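**Student:** Have a look at these structures, which come just after this line.
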Structure 1
Amino acid sequence: MLKSTAIAFTISIGLASAALAECNFEGETITIVVPFGEGGGTSQTFGFFQPYLQKYLPGSPLIQMLNVPGGGSMKGANQFHNNQVVDGTYLLATSTSTVLNQAAGNPLVEYDLGAYKPVALIESNVHWFTSPTVSATAYDLGPLKERSLNLFALNSPSSADMFHVWIINKLGLDNARPIPGLSSSNGYQAFLRGEIQLSSHGTANYLRQVKQGIDAGEITDLMTLGWIQPDGSIERVPYAPDTPTFAEQFETMTGAPLSDDDLDTYMAINAIWNQASKALFLPTETSDEIVQCWTNAFAEIVKDADFIAEAPNRLGPFPLIIGDDARPVMARATSLSDGVVDQLNTALKANGLSYRIER
């Protein structure tokens, strides 16, 4: 268990050398391609980094974001892929949907996140909760299992929402049914009105909206997806140390720990949904020196006093994963094994959803 959240902006960083790389972006304009509309989560995340990047990149370049929405982020990511500039002035920002489109083998994907040079990953987590009228005791899934019907939001089965289906199925909640077309935000409102029994939020909205309801006894906390450590172990999130992880709840409900394809699927889901929730990449042929300029800048950013003060409320409390340490995460996130695909497709079929991950 973590000792405190004070470590939140230490970093997990992989660099070839601690020596400062030689590069200078003075007078340059850095373009970060954001494959989503303005004002969305990815724009907000990297907009937060803008002034810090200008401060810590050599030469204090102008940082601009180029929003290219469309196709569930595929339009902008494909545009980046087909127009790569390797001088350190052209980058791609991604979100979960960008990763999942590649992992699921969408035929419209031209980009290859595994081939790019990772600069930084910004982690998040997922929380599930219910109403005290459904389960009055925190973390107790038993009353949900006993009910005849539990409803939950599912915006699109082809999005990361498919992971909800697998998670809920693996807990043995066979009476749970998704409501397709209901977004997370609208689902939360439906939950507050008592229209659905299971709801979820990511870290930012959990801290902003859900935690106060839990503290007031108006919401029953159930679990988080869990926080994967560099050694592969699964920890509770630092800001909810009493809340069990999915892995713990799985063992409680089934009597056995996650293993084999179940564990592989969980690790893939966690990589896509949590560890690579937001990411920044340089093009494939970018030199090691330029990559190091960028990773050095992020290493300085996380030591900045203003960043340390602001980041927990803007990004969440997790360490950034910087440089080469991001590579194994992206490998897990973008390359789903046949066993993982079978697990996800089986869960989709069991819930009457027609979407399938194709191989």
Structure 2
Amino acid sequence: MPPRIHYTNKVKSLIFSTLCLFSTLVSAQSTELGFIEDASYPELAVTGRALAMGNAFIAKVDDASSAFYNPAGLGTVRHPHLHISNFHLELNKGWMDITGKGNVADNFGNFIDGFSLEGQRKLLLENRNKTTHTRFALMPNFTTRYLTVGYLVSKKTKARLDSKYTDDFEYAQRTDHGPYLGANISFLGGVFKVGLSAILLNRKEIKGVQDESVSADFADGAYKKGSALIGTVGAKLTFPVALLPTFAVVLRNAASQDFSGSGAGAPDKIRQTIDLGFSITPQVGNVVRTHFELNWKDFTDKYGVSANRRLMLGMEVDVARTFFFRLGYGDGFGSFGIGVRSRRLEFDMTSYAVDNAPAGLRGQEDRRFAMTISSGF
């Protein structure tokens, strides 16, 4: 081959490779919508109580959610309960904006459509430059001191049609379900606690980017599917002195398990991360307690997200162990909420926000509103 032709072919190959790489990078940037908040909100099941406190909760947790926040918290569960109707509903401002326009009949139809990716795509075509988010979870459980057993069902959906990011439709959906078990052992009269929980997690997820005119009603085979035994290990050390200073640590996906694969392949691996926490709990009066907590999520930075987004702050004011007022700061934004608790009912209303930027701090605020209700015996 003549030298000139050989050189020309090399140049063409280089240009082609560069264009392919650029296309790949653009596609990767577009699909960053995903669930990037996993770095700051890694729990498989969340609770409105924790979200109101900026998700700074691994040192405080003392209820059924210990299985997913810190299993060592089972050592401070006050009363045994069987809660069948334990559910969590979460919607964001963007979702409310696109479903709340029009008359009552239109709003009802929009509300139903808003819980599917295809419905959200159609609504976003009429209400551009929005990001939508929904989450619905059920967690019936029996929980007592040192032990919890239950079943988790959770579905999260996100969608975006915003020219600031891309001209295409971005989407992500994740459905989890499976039985779980958690246990705790306490030492030195409860000063030191360790706990372990495990869930046989079945996951079905899809995420990507496509032309806005293409249907998002995906065939079942387009989803990644798999199962894995996901373990969480936690510990708490509480000094029995004034303010009750407490140190906590949690290891997620402790055995570093991968998902099995079917459909379009195996779901993305849950990263093995470490969360650290510290809290104090001053006693203000005979019936009023305050709690202040700091958490550092993903301490070893497995997600590559700004440390400022992974530092979480939370405060809870407890009145007679019945009424609760909460404030927090997490993922770069503030949070707040109220709660009511009795032996048969737990009710929490919360507002919090996540940062939709891939890694930096203070991208676009994604303000969310959540309600958690748990009732039983």
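The numbers here are math on the coordinates, done by the rules we state, and not lab data. Worth saying up front: this structure is predicted, and the values here are computed from it rather than measured. Cβ atoms are built from the backbone, for glycine too; each structure is taken alone.
**Student:** I have -5000 for helix-only ellipticity at 222 nm (-39500 (n - 2.57) for each DSSP H run of 4 or more, over all residues; to 500), calculated from one of the structures 1, 2. Which structure is it?
**Tutor:** The correct label is 2.
**Student:** Something else now. Match the computed value 5.0 of distance in nm of label points 7 Å out along Cα→Cβ at positions 103 and 271 to one of the structures 1, 2, and report its label. Walk me through the numbers before you get to the answer.
**Tutor:** Numbers: 1: 0.8; 2: 5.0.
Of the structures listed, the value fits 2.
**Student:** Could I ask something else about it? Given 30 as the derived value for relative contact order in percent (Cα under 8 Å, 6 or more apart), which of the supplied structures 1, 2 does it correspond to? Please list the in-between numbers first.
**Tutor:** On the way: 1: 30; 2: 19.
Source structure for this number: 1.
**Student:** Further question on the same structure: Figure out for me which of the structures 1, 2 the number -0.25 belongs to, where log10 I(q)/I(0) by the Debye sum over Cα atoms at q = 0.06 Å⁻¹ was derived from the coordinates.
**Tutor:** Considering all the candidates, the number was obtained from 2.
**Student:** Now for a different question. Can you spot which of 1, 2 the value 19.1 was calculated from, given it is mean count of other Cβ atoms within 10 Å over residues 135-142?
**Tutor:** Considering all the candidates, the number was obtained from 2.
**Student:** Can I ask one more? Of the structures 1, 2, report the one carrying the highest value of Cα Rg over 2.2 N^0.38 Å, for residues 151-342 alone.
**Tutor:** Largest calculated value belongs to 2.
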